[in-house]
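Trainee: In structure tokens below, several structures.
Derivation of every value follows stated rules applied to the coordinates shown; laboratory data play no part. The structure displayed is predicted, hence computed values, not measured ones.
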Structure 1
Amino acid sequence: MNSSHKLLNQLTVGFDSKKIKVRVTRMWDAINTNTGDVFALEMVLLDENDNHMVAIVPKNLVQRFRPQLLEGDVYILEKFRVTPRKQSWNVVHNEHNIYFTYTTLVKKLGGRMSSIKFHKFEFIDFNDLSSRCQVFTFLSDVVGRLSKVGPIYEVSKSNGTVKKRDIAITNKSGESINVTLWGTTSNQFNDETILVSDQPLVLVISSVTVKQFRGSYYLSSTTATRVYMNLNISEVADYLNW
């Protein structure tokens, strides 16, 4: 590690002028689902020691920083504020969040050859999902073979219509769980790929909530949810070789 850079696990609450070197592994608009308004730009940052943390660009700074940030690239960030994590809807286990401020500086390094990994998830076993049912402190990441996929259709909600798709994934024990994908998340994977694929399709689904309907648990996407197909990580390779 460059001595001029802090690692994410070295950050403490308050304004920090020290530099951090991180990859933006995921990025999404935090949306008020009742109004459809974007209230922040949020992302997961990962450093070279495999620490990850959520960073938040508040609504009044989104237009300023969005053009400077691209998912997958590596950046030097400095002059940001560190706060305690939110009380709910946390996508990673870390006691802190980073908040961009007017003085935050962003320097792009590119990062295709960086030692920082492109992805990190906190996968939860299907058997442990019940402990998170209707508990929103932390969202859940899951992995499994795609075993069912339904069409995209629209449903009516209080603020208009929204797209919805129901799928299912199966773990290596043969247990399946249904997943409801809402809004733009419903088309995050390619239907044509599903039709022509000659190998198993393994999905990584991040940042979902656990709910229950008629005695059965199911997963529901959030605005932070990302769906990846046959991602190049060891957990997916295990399923492809299963």
Structure 2
Amino acid sequence: MNNKHQLVILGAGYGCSEALALIKDLNTLRHEYELIAILDDNEKLHNTYVDGVLVEGSLSQWDKYPEGVKFVFAIGNFKNRLMRYDLLDKLSIPFERFHTLIHPNATIYNNVDIGKGCIIHAGCVVHPQSKIGNHVVISACSVVGVKNFIGDNALIAASVITATDIKIGTNSFIGTGAIIAPETELGPGSMVAVGSVVFRDVLPGYCVIGNPAKVYNKDEVPRKIIEHWESKKLGIVD
């Protein structure tokens, strides 16, 4: 009898390779995962392999897998951070079908709430009283401070440090090595550039860079993402 968790990875890019490496490390300890396939909408990748796992077809084919198979959402970077919301909405995969991956070398303190479909990589530290939404990715060696609130679909790159009482909006992105000062809110769809130090709130869709961080660009954030973030903060949506 096969008691392993069967997984399908959504997306065949860099996020997929990182997720596969994390799963390999988990299997080294407990041998609990079986990788079934990868799905990606780039037809040129179909019937090719990523680290030995076959790219079987498009994302829309997720429903051909039986209920016992779980999904890992490995799509997302600073360029496509906003489209993750629409993509998940379009696919309409039930929340319970998503699996959260936490590297064995990550430190998750007590009284931390982690949503569905998250990926937390090696060396990360998540301090108490923090709440992490659904489909959040926290890359290697990042530190999430006490009482942080991270919205759905947020992407946190490697070696980021967030201080105490930070709010990180839905579909936002924090670049490698950035530091977020205490009691700061990053609005939904915002982006913090590599190595930046943020001392003030960042409005929805604004991109900031430098130390201290200053606005250098703005992306239009769909109203539904902003409304989702406001509802999330009020506890109206899970």
Structure 3
Amino acid sequence: MRVRLHFRLDGPAGQRIPVNYNSWLVSAVYHWLSLSSRDYADFLHNVGYRMNNHVYKLFCFSQLRVRQRRVVGEWLHLGTTDFSWSLSSAKEDFVAHLLAGLSKDPQLTVADVRATAQQVEHIPEPALKPPVRFVCLSPITVSIWDDHSAKNPIRYLFPGEEFAEAVRINLKRKHQLIFGKPPLDESFSMDFNADYAAQKRRITRLVDFKGIKVRGVLCPFDVDGSEELLRVGYDCGFGEKNSIGFGMVEARGK
């Protein structure tokens, strides 16, 4: 299930928020969940859905969509009073509790900027018949443990075969947690758009989340293979760290 929340600033256009605003969005999510069900919010935040040593929250969200904006240093200047924010999950409980909490407190606060929800838009499920082209609504990140690096053992991957395989394994685990069984079809290929990458100076973004630097990829990509895995990625996010603002995509056909 996917929703797009439409907000309006409580003050005038021209206000600014930090470019690294993900932590405020995460706080808003758990605030709204807790207003609906403290038990559910505590479970998702402190326990989550576990498989071996991996923990998943099975939801994702986009970057804020602001039509007129300008980045100056570490600040994002909002050139309009209206903006939107999309969230998605394979778990109906998540969306139900989120919207119930939002109805009790429609305020969103990012740093010292406040906005009020104006509309909730329910997004219809798209057809995801492979091959499908996706665009990133938030960066996709995957990482591996690098025993040879004494400074930082976590190495974030760049697009390539290793990247796609890490995403595939991640999607298989999420499928198992959602449906209680592996997908019938485990095939998966992922190719980032070379023309787009060539036109851009950079297709990666470094996000600071509470002092932790996370590198993700922002580039359209084509996916072929298992429709089951594509659906999991669309609902819950591709790659890692979906619940702190990574891996949300939008289908654009092929």
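Trainee: If helix-only ellipticity at 222 nm (-39500 (n - 2.57) for each DSSP H run of 4 or more, over all residues; to 500) is computed to be -1500, which of 1, 2, 3 is the source?
Mentor: Matching structure: 1.
Trainee: Rank structures 1, 2, 3 by relative contact order in percent (Cα under 8 Å, 6 or more apart) and report only the one at the top, that is, the highest.
Mentor: 3
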